[in-house]
Structure 1
Amino acid sequence: MKNRILVVDDDRFMRELLNLILTRAGYDVSFAEDGRTAISKAQDERPDLVLIDGLLPQLHGFHACKAIKALDAPPKVILHTAVYTKPTYKWEVKNEYGADDMLSKGVKPNDLLACIEKHLAERRGAAMVTPPLEHEVEHV
């Protein structure tokens, strides 16, 4: 089964470029052009990962990230930005808005794919770790 990635970017060229990279890598890709639509699609489509621009119309990418991470069983979220590149922003998006990672636009496709796969592997690992049922626990 293909992993589903929601790409959120208001720039058509960036969406097309990411679509090319991600579909060639075997991912199922959907799109949103603004922060409000991103939240709605993340809730309805339940993607495995959201790749979201930091600067979006309707709702800022940081705030959309926080709302997506507040969903039940939230996807992994990678903020992808050309504007917010200082190290302090990386700390802020992780600690205040819940992003799993942050990449600068212009990242090499192989580095982007490695980052995505790292987070999808973490998600798969977390899904595989389930607490034992009460009757399966040995009492000493």
Structure 2
Amino acid sequence: MDLQPAFKLMSELGYPGLSLPHFVKTYHAILEHPSMFLIVAEDENAEVVALASLTSRPQLRLTARLVTIDELVVANRARGQGIGRKVLKAAEAMARKLGARRLELETNRERESYRRRFYVKNGFTEADSAVMRIEYDLPDDY
């Protein structure tokens, strides 16, 4: 997959200030990483309309693999057509194939997909947890 459609989709997801040079590096790192996967959906014209990135790793607390959906985006023009559901089903199939005990994702409660209960309608349950983080500035030469 060409990275320009991926960059455009990430902008549509609400990250318009992305640095293209950093995005290019990260995109290629994901493609080369043995524990990371991209799922891409195309329309009838072979244009990319959705993508999901996944990470698979062992978790001690699960005594098995955890697969996370790190990003999931459907192009604005393609929403409401069942594409997101198909991408989630593909992510579920990949998690099962990888032997995961759990498939999880993090979303923002302000997103339309959360308010429409998209994930709940597709079999996810909301965990009783809090996301904690520390943000770091990256050097210009990253």
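When Kirkwood radius over Cα pairs in Å is calculated for each of structures 1, 2, structure 2 gives the greatest result. Which structure, out of 1, 2, was FRET efficiency 1/(1 + (r/R0)^6) of positions 43 and 83 (r between Cβ atoms, R0 = 25 Å, to 0.05) derived from, given a value of 1.00? The value was obtained from structure 2. If you line up 1, 2 by distance in nm of label points 7 Å out along Cα→Cβ at positions 75 and 107, the top spot, with the largest value, goes to 2.
Here distance in nm of label points 7 Å out along Cα→Cβ at positions 3 and 115 is compared for structures 1, 2. The highest value is that of 2. Out of 1, 2, choose the structure whose coordinates give helix-only ellipticity at 222 nm (-39500 (n - 2.57) for each DSSP H run of 4 or more, over all residues; to 500) equal to -14000 when calculated. Source structure: 1.
Quick note: the coordinates plus some simple rules give every number you see, no bench work behind them. All figures in this text were calculated on a predicted structure; none of them were measured in a lab. Cβ atoms are built from the backbone, for glycine too; each structure is taken alone.
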